[in-house]
Structure I
Amino acid sequence: MLDLKREWFKSIERFIGKTLGRLPITPNQWTLLSIVFALIGLYFTINFNFLLALISFFISGILDFIDGSVARAKNMSSNTGAYIDTIVDRYIEGIMFLGLLFISLLTIIFPSYIWIFLALFGSMLTTYTKAAAKEKELVKLELKGGLMSRGERLILIFLIFILLIFSQQYLATIIIIIFAALSNFTALQRFFSAIKKDF
């Protein structure tokens, strides 16, 4: 849903773009820097330092916001940059969920790794349904919206790590299950939105 509310962040985006746009760093370099911090977050996750993992993943998320802001401020927006950003976003989400596989979470109906897989699958499919609808020319404008766009997904992932900091494995597992359910539901929302005119 947050992807439909970009106007809420316009003033912040302009400020960040104008300020950081003065640095000799290109938008694509900001994007690649975000994956570096995600890998640092993975390292801390594997070593059970969930506070530093959360901080690293949060910085990665901020950098993902910065790259677009700088691109627009410098008038450097491009299809290549948008493509790189989308691919890197998927890698970052994969890295975050990879880290969760190293943590002793609880079995709730299924082992935690099943829920982690379903959460990652739903996250990837949410993005793919959008890309495929545009590729197959089912929609003229990019499919957006649904319960779990990237902003909501990041918030839930951050919440998982906050719970892990306080050793709340049970609640963290519950959030992963909620993530799995809502991300797959969002993928179906976008899927039916793309094909509804043919039914």
Structure II
Amino acid sequence: MRVISGKFKGRKILSPPDYLALRPTTDMIKESIFNIIRFKIGGSVFLDLYAGSGAMAIEAISEGANFAVLVENNPSAIRVIRKNIEMFSIRGETTIIKEDALTFLKNPYSLDSTTPNRFDIIFLDPPYTSGLSIKSLELLANFPSLADSAIVIVEHTVKESLKDNYGKLLKFEEKTHGKIALTYFINEMTNKG
């Protein structure tokens, strides 16, 4: 696994051990995502739910995000995230939250005072067929830490159908790549009146 673009382009990212059965986001999927959000990434605060190895957060920092918060509850995956953060020397630009993503979405106030608490871009890639995509979106609909016009990206299987909106989150794009779908939502409430 490597960083596909930005200041860290080409550098290797450590992967979680195979026994964790985590499914890293492929380079093709990462490229597709960053092609769509590149206009918004510079200076942003990125939230990586179900962070795994932390590859998406590292990619976001590489592309110009100011800060990334990584939410992960698996201790082995967290060890890999820490190693990656050290390897890329981005400790001051990241925070790891050792918590279940749904728990964090219900209570984002666990962030310390030095961590930004308004997110411009949220990426979620929960285990496929777990139902966590929908549960996460339902919680994000009332998430108090969404920035104006925040973008939410969900990686899921094409078999999992997502609604056109979840509260204030309005779907604006969906792309399929084989069996994988990427669905993009925007915090629409700030665009009204």
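Read-outs: derived from the displayed coordinates by stated rules, not from any lab. Note that the structure is a prediction, hence the values are computed from the model and not measured. Cβ atoms are built from the backbone, for glycine too; each structure is taken alone.
With Kirkwood radius over Cα pairs in Å derived from the coordinates and found to be 17.7, which of I, II does the value describe? It was calculated from structure I.
The value 1.8 for distance in nm of label points 7 Å out along Cα→Cβ at positions 45 and 149 was derived from one model only; which of I, II is it? Traced to structure II.
Of the structures labelled I, II, one was used to calculate relative contact order in percent (Cα under 8 Å, 6 or more apart), giving 27. Name it. This value belongs to structure I.
Determine which structure produced the value -25000 for helix-only ellipticity at 222 nm (-39500 (n - 2.57) for each DSSP H run of 4 or more, over all residues; to 500), calculated from the coordinates; the candidates are I, II.
Numbers: I: -25000; II: -8000.
Answer for the origin of the read-out: I.
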